[in-house]
Structure I
Amino acid sequence: MQLRRTGSSAPPPDAAATVTTGRAVVVGGSIAGLLTARVLSDHAAQVVVLERESLPVDATARGHVPQGRHLHALLAAGLRLLEEWFPGIRSELVAEGAVTVDGTGGWVWQSGGYRARGDWGGSTLSLTRPLLEHVVRRRVAALPNVTVVEGVRADAVTLDGDRVTGVRSGDRTWAADLVADCSGRSSRLLHRLAADGVLVPPTTEVGIDVAYASRLLRRSPGDFSGQFAVIASAPEDGLRVGAAMPVEGDRWQITVAGMHGDAPPADDEGFAAFAESLPSPVVGQILRRCEPVSEVAVFRYPASRRRHFERLDRMPAGLVAVGDAACSFDPVYGQGMSSSALQAEALGRALVGLGGGAGAIADGRLPMSFHRKAARIIDVPWTIAVGGDFAHSATVGERPRGSAVVNLYVDRVMRATHSSLPVARRLNRVLNLDAPPLSLASPVTLARVLAATRPGRVRGAVVHPRVGPAA
């Protein structure tokens with residue numbers, strides 16, 4: 001399928017200085033922008049996606065997506081929406097090499113033990129971020145009313161009173177009834193609006209200083225007795241995390257991470273030693289066993305940040321923010337892409353609630369209607385990630401109310417999953433954004449957690465998975 005796109009040197013389609021009825025402009029061609037464009041294509045006569053990079057023709061990591069070289073999780077909630085918006089995309093991704101994974105093949109170590117082995121419910125795909133973005137971009141660009149324009153840096157929005165009327169790039173204006181800012185946490189549009197005093201949402205930052213490192217390795221059938229492994233140390237041990245996931249091209253993708261200055265080294269030996277310091281040996285053993293096929297890539301993430309548009313009394317008409325532009329989480333929890341998908345779905349619901357079509361795109365009530373819906377979606381992964389981050393004493397910022405008590409209970413839930421498969425299933429649903437965190441405190445689950453972690457309960461010896469050929 002040929003990607004339809006326009007370089008920045010070509011004239012923009014119908015880029016008049018005034019609003020063109022039925023046009024939406026999406027700033028940012030990453031996952032959040034592409035999924036937002038898909039939702040808007042059901043309502044707008046024309047959707048233009050502006051991407052500042054020259055886009056690769058294959059599944060290659062992009063320079064302005066530094067996290068693209070690290071593990072990304074496509075959670076069950078995100079995959080469900082992809083299948084609704086792009087029928088057949090799951091089979092398409094599998095044909096490109098994505099690996100189907102579920103709880104029956106996973107080894108997850110948290111709170112001193114492995115999660116109970118068995119069916120945790122549902123399945124999802126394990127793949128690299130560049131492959132997912134490549135296939136989704138191909139699908140979006142094939143939509144008849146969507147144009148992907150590369151090599152365009154959005155400098156600011158244009159305003160007519162309290163209405164956003166388009167996007168300015170250099171001396172060119174892209175007119176729109178609606179601008180969807182999907183350009184990430186460092187959005188130039190939002191920084192400019194804040195500097196001008198036009199849009200200054202309350203902002204919450206939680207300092208975590210997460211540093212992580214990743215590399216790709218050759219994967220063979222006899223490497224490991226499971227499908228994937230996720231290992232996390234306890235807060236008192238410093239919250240080191242590591243994961244090994246199967247991805248396309250018969251490769252393992254391994255990511256290790258540490259918080260608050262505990263940065264994994266980028267050299268081969270230091271990277272391997274960091275992996276081997278985890279409380280389960282499996283990630284380090286896979287790393288030592290398998291042949292590397294990439295260099296070690298590193299990234300640092302100083303703080304989670306949330307812009308609370310829902311707390312404003314009003315917003316400029318014609319502007320919404322989706323994905324990291326609204327909220328960026330600790331990436332260790334793997335919720336970003338699925339949260340963006342759920343926010344895009346919420347935008348679609350807000351448009352339908354206003355009657356749908358071009359009228360809803362231009363409706364001045366849309367921004368607040370959407371952001372109130374999006375806030376309820378963001379609350380869930382924000383609670384999971386930020387609440388978990390405050391288990392580390394060095395985390396700074398606005399602590400969620402009751403987080404200390406919640407973290408004590410969550411640790412008990414984690415320990416219950418070592419022996420209780422029903423609790424493991426419930427936790428898996430919450431982590432996949434398919435169930436609210438409060439479901440972990442339902443009467444049935446609470447009883448199971450208390451029974452599985454009662455004082456004096458005797459645990460069997462920990463059995464680690466096999467790495468390498470069986471003896």
Structure II
Amino acid sequence: MSQFISVFDMLKIGVGPSSSHTLGPWRAAQQWIQKLKDTNEFLLIEEIKVDLYGSLSLTGKGHATDLAVLLGLSGADPEYIPIETIDVIINDIKTKELLFFNNERNIAFANGSVKFNKEFLPFHANGMTFRGYANGVEISTETYYSIGGGFIVQEDDNLAEDIEINKQNFPFPINRATELEAYCEKEKLNISDIVYQNELVINSAEDIDKELHRIWNTMLECMYIGCHTQGILPGGLNVKRRAFETHQRLIKEAEYTNQQEWITAIRSTEVKFREILKWVSCLALSVNEVNASLGRVVTAPTNGSAGVIPAVIMYYLVIENHDATFEHVKKFLLVAGEIGSIFKKNATISAAMGGCQAEIGVSSAMAAAALTELLGGTPSQCLVAAEIAMEHHLGLTCDPIGGLVQVPCIERNAMGAIKAINAAELALETNPKESKVPLDKVVDTMWETAKDMNRNYKETSEGGLAVTVRLADC
């Protein structure tokens with residue numbers, strides 16, 4: 001039975017810099033609180049300790065994992081927390097050594113209560129354990145794993161909830177790309193149509209539109225903020241924001257007062273090949289500069305790769321189709337979500353498990369397939385586009401300098417977006433029947449590559465650029 005993964009599972013709204021190292025631990029803290037309430041232990045807790053393991057520990061400081069845990073334990077929600085209050089909450093906890101537990105009651109929380117352990121737990125590279133104490137006795141111990149894209153699991157999960165969902169009457173259960181392609185051929189529908197019919201089983205048409213609007217508006221706002229903010233990114237690398245100055249040079253004297261007028265202004269700018277490259281790169285950089293500064297982004301499918309899909313959507317809106325409407329954005333997001341889910345089901349979207357091929361590679365594949373549909377490609381050509389995009393990211397390592405989602409992560413979003421556009425154009429000129437590598441085979445290859453990859457290159461900052469270029473060098 002195919003596991004159903006919604007587009008809203010693949011595209012989540014959250015706070016940067018990392019879906020696996022920030023959003024995941026944040027959600028895990030919230031999940032632990034709910035478990036305490038379900039077992040009537042919440043009011044008994046007098047002290048909390050949190051252990052971070054493996055990749056969460058090795059790059060946790062640079063990914064703000066400890067801060068995410070504090071915010072989750074405080075009851076803040078990453079989708080809705082006012083960004084400007086994050087520092088206030090964190091500073092209050094550290095200064096007073098008090099945690100306003102789930103925004104309900106104060107408990108002692110000493111600095112150092114979140115411990116970084118370099119050891120890896122066997123189940124997954126991103127492990128964390130929450131411990132609750134009453135009268136000095138440990139009364140609750142729960143271990144969670146952040147498996148990429150903000151997804152959280154426990155080792156003993158029986159996936160009962162997923163099984164119940166999958167018992168529902170989905171018209172097109174999908175696990176592999178070949179199944180998706182077969183449905184499209186049989187029903188004579190595009191990929192977005194197939195995905196939409198499945199989404200209608202668990203969401204109303206009104207709710208689907210509302211949530212996709214919210215996701216797109218978050219992406220657009222993120223690009224807008226990134227293109228209009230200058231300065232140095234936090235974390236110690238002293239990385240200068242580049243989107244601001246690039247945007248100034250590209251937008252020239254165009255006037256606008258809001259995000260919709262901004263899109264119109266961009267459409268009026270020069271569209272030579274070099275300017276197109278610069279615009280796409282600028283927009284991708286803008287998102288991940290916001291992400292790196294604990295801003296709000298959409299995991300697509302992760303925070304570290306959040307800039308690829310928005311940049312490619314904007315490419316379509318401002319370069320390819322000036323008459324595009326929300327319906328085009330909707331189709332794009334539906335296709336992208338489904339391609340991402342195929343990688344999630346059959347490989348991984350976690351850099352701690354698969355390196356950066358699992359983040360930028362997957363996001364590029366998602367964007368390539370979605371763009372191909374909007375450009376008039378067949379479903380088979382969409383799958384070819386996804387395959388091409390991933391094929392040329394195979395083996396990409398995750399080696400962030402200083403454990404920060406900045407170098408080389410931010411630039412990789414620009415490269416992933418450009419590759420997605422190139423993959424779409426190659427696919428549109430391809431007869432799918434002549435393609436030598438089907439998407440499912442490249443998904444399987446990505447997973448085998450991930451398992452073969454040295455652990456140092458999987459978001460540990462113990463290999464690659466993270467070793468050859470130290471913080472001291474910056």
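The figures follow:
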read-out: At a computed 1.0 (distance in nm of label points 7 Å out along Cα→Cβ at positions 71 and 431), which of I, II; value: I
read-out: FRET efficiency 1/(1 + (r/R0)^6) of positions 255 and 407 (r between Cβ atoms, R0 = 30 Å, to 0.05) - highest-scoring structure of I, II; value: I
read-out: If FRET efficiency 1/(1 + (r/R0)^6) of positions 327 and 383 (r between Cβ atoms, R0 = 25 Å, to 0.05) is computed and equals 1.00, the structure in I, II; value: I
read-out: Parent structure of the calculated result 2.6, given that distance in nm of label points 7 Å out along Cα→Cβ at positions 271 and 295 is the read-out and I, II the choices; value: II
read-out: Structures I, II, by FRET efficiency 1/(1 + (r/R0)^6) of positions 135 and 175 (r between Cβ atoms, R0 = 41 Å, to 0.05): label with the highest value; value: I
read-out: Structure from which -9500 was derived, helix-only ellipticity at 222 nm (-39500 (n - 2.57) for each DSSP H run of 4 or more, over all residues; to 500), options I, II; value: I
read-out: Among I, II, which structure scores highest (criterion: mean count of other Cβ atoms within 10 Å over residues 279-286); value: II
read-out: Label whose coordinates, when distance in nm of label points 7 Å out along Cα→Cβ at positions 31 and 247 is calculated, return 3.5 (choices I, II); value: II
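Throughout, read-outs are computed from the coordinates displayed, never taken from laboratory work. Here the structure is a predicted model, which is why all the values come from computation and not from measurement. Cβ atoms are built from the backbone, for glycine too; each structure is taken alone.
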